[in-house]
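Given below, in the form of structure tokens, are the structures.
Just so you know, all these numbers are worked out from the coordinates, no wet-lab data involved. Here the structure is a predicted model, which means the values were calculated and not measured. Cβ atoms are built from the backbone, for glycine too; each structure is taken alone.
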Structure I
Amino acid sequence: MTQMNYTDKKKPTRVAIISNGKYQSKRIAGKLFAIFKDADNFYLTKRDPDVVISIGGDGMLLSAFHMYEKALDHVRFVGIHTGHLGFYTDYRDFEVDKLIENLRQDKGESISYPIVKVKITLADGRVIKGRALNESTIKRIEKTMVADVVINKVKFERFRGDGLSVSTPTGSTAYNKSLGGAILHPTIEALQLTEISSLNNRVYRTIGSSLIIPRKDAIEVVPKRLGVYTISIDNKTMQYRNVKKIEYSIDSKKIHFVATPSHTSFWERVMDAFIGECDS
């Protein structure tokens, strides 16, 4: 856990409310707007907020993260889930009053998790940069993707298959898990490189398992064939022709969540999402 003081108690806490379009989410957003509008210790604004409240699910919080990714040094997030249990949401839709009370008692503490920095270099010299809270993937459209995987400047393997995924610890429970990758606790500052349908036979070989890459090591993926590649950064998907290389590393910035008494244990989230109640 990382503790940071964001809130000057002499000033109102600047709050932004971000909601998806579902009826229940809109209803919760309306209730919050009404409460904050008349509260002296809170100020509603989407410009330069101290706290961003995301209402919906993990997808909505991903959108909120990217909306404020240039302000990660001073913004904290808190999520209310109005559907299925989410990994980034601490409150249920019936716990709005509890959230308000916790925010009134907030002392500016945060719980912080690492994110991944993505740098895409195209053959024509263009460079595209981004950050991912969950993961970034690269796939080839037309044929099998062939790419050299370089880890900490060491050429590790020549990959052949559908693609590659690089996930954060918090993203390890998302697409990475469906690919057979490991679940990492979000306090572990590492990336996970996982293959997507690799070719393994007597001619072509890859490592065949996910790799945990420490903070100090960067990952470089160098495609060896021209063509169109699909690259995702969280819930945003782009297509580029003739990708020269993609570089992945742990970003110098982190995402910060409001450290309220309701912040759920990561292992409780994993259990609730994938196992359910354990037999006694």
Structure II
Amino acid sequence: MQAFEVKQGSSPVIIGLPHTGTNVPDDIWARLNDNGRILADTDWHIHKLYDGLLENATTVRATFHRYCIDANRDPEGVSLYPGQNTTSLIPTTDFDDLAIWKEGEEPNSDDIQDRLSRFHKPYHDAFAAEIERVKNIHGIAIVYDCHSIRSHIPFLFEGTLPDFNIGTDMGKTCAAEIEAIAVDVTGKASGYSSILNGRFKGGWTTRYYGQPQNRVHAIQMELAQKTHLTSESLPFAYDEAKAERLRVHLKTLLQRIEDVAAKL
């Protein structure tokens, strides 16, 4: 199983898709319990939502499911949000804190090393290679990391999540101009709510690759799934009408980010 899919483009923008994959190899699938096999914590249909929005953008997509190993977590297992509930490098529970592995089949340290080698490292090797390629073309690379999550998850956050959740690790991962564009576009999107560096401040991908001093910028967009799904529960169906309304704003955002690259 190939751990990633790459579509090379000529734009300075690289679109990351770490959590849309649903492939689970047989040896791992056999260890998941019935709850785990629902794969509920997938970023459902996000690759479809963003498809074609920015012509010539490079995309790097993980094909494996985050229950195999989370491509957006520090490979050393360091928490992105110390003191807050979150899931680990290889999740032991789902976002509702319910077990996803059969009793006695929970991942161990050997599993972590195996899955880093099989999934996490190949994905990020491909990601790093595309950043280098794009930077060699333009002198700059901008990583736009795509995510989605249910809008109500009491284990992870209180209340209702805003529709657009922009993460830049408090402005550390990208130029102020890029952050300002994201705030402007999402703030003007009628009928939607937005926040900058709220509950989600950017995952490991954004924080690791976002090095503005080296002309690599990164920003994360976490979308509430109610913005593009029929419902945030099984079967997690894509809502074409909702998605088309949302895609208008996402396209504007990506185009403006691409345009600003030449000025940075």
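One of I, II was used to compute P(r) over Cα pairs in 10 Å bins from 0, in percent, and the answer was 6, 27, 31, 21, 11, 3, 0. Which one was it?
On the way: I: 6, 27, 31, 21, 11, 3, 0; II: 7, 32, 38, 20, 4, 0.
Source structure: I.
A value of -5000 was computed for helix-only ellipticity at 222 nm (-39500 (n - 2.57) for each DSSP H run of 4 or more, over all residues; to 500); which of I, II is the source structure?
Working: I: -5000; II: -8500.
Going label by label, the one that fits is I.
Out of I, II, choose the structure whose coordinates give mean count of other Cβ atoms within 10 Å over residues 52-59 equal to 24.2 when calculated.
Numbers: I: 24.2; II: 17.0.
Comparing all candidates, it corresponds to I.
Of the structures labelled I, II, one was used to calculate distance in nm of label points 7 Å out along Cα→Cβ at positions 164 and 220, giving 1.8. Name it. Provide the component values of the computation, followed by the final result.
Values: I: 1.1; II: 1.8.
It was calculated from structure II.
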